Structure P
Amino acid sequence: MSVFVKIVDSGSLYGASVELNISPTMVGKHLRMLESHLNFRLLNRTTRRISLTQEGENYFNHCKEVLSLVESGEERFRKNHPSLSNNIIVSAPEVLGKHLILPIILKYMEHHPDINIELELSDSFIDLTTSKIDIAIRVGEVPDSNEIISKYLGDYEFVACASPKYLKESGTPINPDDLLDHQCISFNKKILNEWQGNEFVEKMKKSRIVSFSIDAIRMSALSGLGVIIHSKIFVEDDIKNGKLLAILEDHPLPRRKISAIYHKDKKNNKKVKKLIEFIQLHTADVIQG
């Protein structure tokens, strides 16, 4: 049932495989086993899209109810077993999780030795109605849902920067248009489109190095290979010690809201509320500091 719900929510077997961390083949096997057990088709599948059959739509709603009951039952079980009830599962995007949330969580655990925390670092979408995640830290707009409670943590800032070596050799950009003549290693297309318009990204040069690894991106910038446009929290230590220099500060990049979200079923869960309050307090300290 969980796999079937993930397929529908993500819109594809591949999307479900990414969120569940299993192979698309295994996702397909789960689906076929479920359809064989029920003796009717749940999905209409083509090479381009999937859609629910009438029976599938009815069964999908039934599955959501059943999985919600399972989650509620497990929550009651945890409350009756202190060693389990003190576990908190937190999800956060990789960069934000490593550089902001993890240090705060470690500090929290120093003051609460009875609490165990599982931190999942992933940029994938998390459906709190079907997952076991207690708290999800997210950047950007929060899903519009009556099932989700959101707590504002602060603003996620972006910055353009490069190494002193690169700027000495290639010159320092004064205006955003100057970037069109520079090597740009990493940038967020949505942020740049919001900042300078849709055509700006298309005009930018392709970098000599491309990587989806944040560590590789940082090392490339430190080595003098070009400009990066990334989250401020990712590079602020390098900027403070002079290894990278912030540029275009008169043309600030857009910001994104950071939120802690959790399912409404956990609104009376004291351990979840206490951790969120601690994260709120210390996130504000870090961002303002």
Structure Q
Amino acid sequence: MKRRVIPKALVPATPKNMLVFDCNGICWGAYHALPNLSHKEQCTAIIYGFLNTLFHIQKSEMADTLVFVWDDTAPYCKRTEYYPEYKIKRKNTRKEMTKPEKEEFARIVKQFSQLKDEILPELGFSNIFSQEGYEGDDIIASIVRSNPKARIKLICRDGDLLQMINSRVTMFDWQQNLLMNEEYVFSTYGVYPDRWADVKSLAGCPTDEIPGLPGIGYGRAATYLNGKMKPTSTFYSTIVNGKGTIEFTRKLVTLPFDGVSTFTLHEDTCKVNKLKRVARVWGLKSYTVFGRLKDYIECFC
């Protein structure tokens, strides 16, 4: 397992209001939204966009605990041991990249690593997690389950995580300014979040190349689960006779995947001087405007 080691001097956190950031998703959002920025011949657009998102959200939330979750960057993935075709199209697309495309991709993921391994720790954030062979979704699900008393807002756009929503857990799409709660999931998909893994067990997940039953999408899956599908329907027979596929798919779509760790949370050590140093090193001039540094850092202290 590959995980950042937390210094023993840090104090364990007891979260009441928690923000959990899907860092890869935020980074990709910044990449598509911002022009190419650089400092000393080093690309910084993703870094700038990520920190802007972080500061903006925390300023409105004032959460007492912030957690930063990253996908494992290694090509190895636990789910491919179970199902080798998992996300195969995405992997093939990267294999077929041209040289310029590979160079651009390398510039992108370098900023991911700089945020994870250098900038966030330098700012004083303690809860920065990834695990070898696992996706960020698995880690987020583990954190939600191991903090049953905290109110948690997931900062992400990944539909797989709808299954984690409940009376104390919501999901926020920062790009659309959309808050997803239990009622949102029901009104959109016809089931409550605790049945979302059941829906995907029937319908599969086309974006991840996870198999579902023939002709069964989210709508028909919800209709069946709500007891509203006619027993004479061809699709009803497909579901009743598809137990093998359903159970196979359920293991892939239910979060977290087997073997993910439990992650211990610690208090942060953010200080204004740390933000000054990061702003200077990475050329983030807008953060050094008079008053903004103090304004930003007070969000985390």
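For which of the structures P, Q does the calculation of mean count of other Cβ atoms within 10 Å over residues 102-109 return 12.9?
Here the read-out was taken from Q.
Hey, volume of the Cα convex hull per residue in Å³ derived from one of P, Q reads 138; which structure?
On the way: P: 162; Q: 138.
It traces back to Q.
One of P, Q was used to compute distance in nm of label points 7 Å out along Cα→Cβ at positions 38 and 62, and the result was 4.2. Which label is that?
Q
In terms of FRET efficiency 1/(1 + (r/R0)^6) of positions 30 and 214 (r between Cβ atoms, R0 = 30 Å, to 0.05), which of structures P, Q is highest?
P
Work out which structure the value 21, 47, 31, 2 belongs to, where P(r) over Cα pairs in 10 Å bins from 0, in percent, for residues 110-157 alone was derived from one of P, Q. Walk me through the numbers on the way to the answer.
Details: P: 18, 50, 28, 5; Q: 21, 47, 31, 2.
Computing P(r) over Cα pairs in 10 Å bins from 0, in percent, for residues 110-157 alone on every structure in P, Q gives 21, 47, 31, 2 only for Q.
For volume of the Cα convex hull per residue in Å³, for residues 126-237 alone, which of P, Q scores largest?
Evaluating volume of the Cα convex hull per residue in Å³, for residues 126-237 alone on every structure, the highest lands on P.
Bear in mind these aren't lab numbers, they're just calculated from the coordinates by the rules spelled out. None of these values were measured; they are calculated from a predicted model. Cβ atoms are built from the backbone, for glycine too; each structure is taken alone.
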